[in-house]
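S.K.: Structures for review follow.
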Structure I
């Protein structure tokens, strides 16, 4: 299972300062994304997840310059979310140096756009969704009846999506539901949010999850990246 550090980008900086030694006063804090990635790679990171907050708000990539700066130093793939829900957005992301993209749940209501995005990104495309039924029901769907979690996954997989990012907004991941998705579909399932310790990491590993995306937990030092990589093996 992969452990995927995540950096939230806003205005060309990391929204969370990287300082794993904060509790002991060891090390130097930084909010420079390219420097953070260099340190994460030195600890063994093999894939970096980037969230473009400016892009998510505007609907088009907003931190391409910093993505390029990271790509020029990073010898690992970069997975970008935020502002890439279109063919044009994906092309811009790839040109900047991203190697994977994560589309939002809203793409499920735009099948033509999803097909166009798949034509550009293929297996390097993922769709993010919150699998909690109440959150899915509250999503502003264009369709008359909100889909169930199972129905939406079936729909996306049927359209050709081979990777899902299941986000839980910081709450405990629903292991039963995640396990069902992992067993039922031949897709790559990544889990974002809700993992607070190594035990939670191991429980998802044992379900067959392909990867766990960890943001503030890694950047703050609450979970040590090297230790997490060992636990995921």
Structure II
């Protein structure tokens, strides 16, 4: 028998994990997902209204593991702690390492351990908001679980979302993970002090962010040296 020529496959685009569901269950899976998203949005709106009623500024910080989210928050808190009464909510699979680091800079912190969940959702935040006297705070930061995918599924009711990536993740990281850039007001490209050593094309990263979201503000920073941290604070209107 003649050999059949194999079809060359260079890329498969999987749009939805719901394709794993059996055909008879698929409609139910889709409907459940839509209801979860709707419930999250309603709860996020309630959170935002409650924070605004108490004149609390709120910022959601997203980014991959090792991008420098905690280090940047440490720098910010250290500078503004005398001006604001700050609560920082940290999300991680386990431990409260990040919360302890930030707390050492005179901010109250709460750790949410999500277990197998890869992002915080509005329900997590609501559980804290409803059990806190919000009159004790002027500013809330939420440091989301470290990744560039799952947090795009859930808004948290904050005033702003900033996304942090680093040049050590490679100059294609923004192009490969567009969703959170579409949903953020500020993009931070961190670890700029390593740019020359690594040869990363920072301009490409900036251009990629702008192509994905023309309205996003892009700032390059170094949490290690403190470069442009005050500029970031200004952009956050703090």
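Only the coordinates and a few stated rules stand behind these numbers; no lab work does. Here the structure is a predicted model, which means the values were calculated and not measured. Cβ atoms are built from the backbone, for glycine too; each structure is taken alone.
S.K.: So if we calculate FRET efficiency 1/(1 + (r/R0)^6) of positions 134 and 174 (r between Cβ atoms, R0 = 25 Å, to 0.05) for every structure here (I, II), which label has the highest result?
M.R.: When FRET efficiency 1/(1 + (r/R0)^6) of positions 134 and 174 (r between Cβ atoms, R0 = 25 Å, to 0.05) is computed for each of I, II, structure I gives the biggest number.
S.K.: A value of 0.50 was computed for FRET efficiency 1/(1 + (r/R0)^6) of positions 22 and 150 (r between Cβ atoms, R0 = 41 Å, to 0.05); which of I, II is the source structure? Could the numbers behind the result be given before it?
M.R.: On the way: I: 0.50; II: 0.95.
That value comes from structure I.
S.K.: Ok, one more. Thinking only about Rg/Rh (Cα atoms, Kirkwood Rh), for residues 166-213 alone, which of I, II has the largest value?
M.R.: II
S.K.: Then there is this: For Cα Rg over 2.2 N^0.38 Å, which structure out of I, II has the highest calculated value?
M.R.: Largest calculated value belongs to II.
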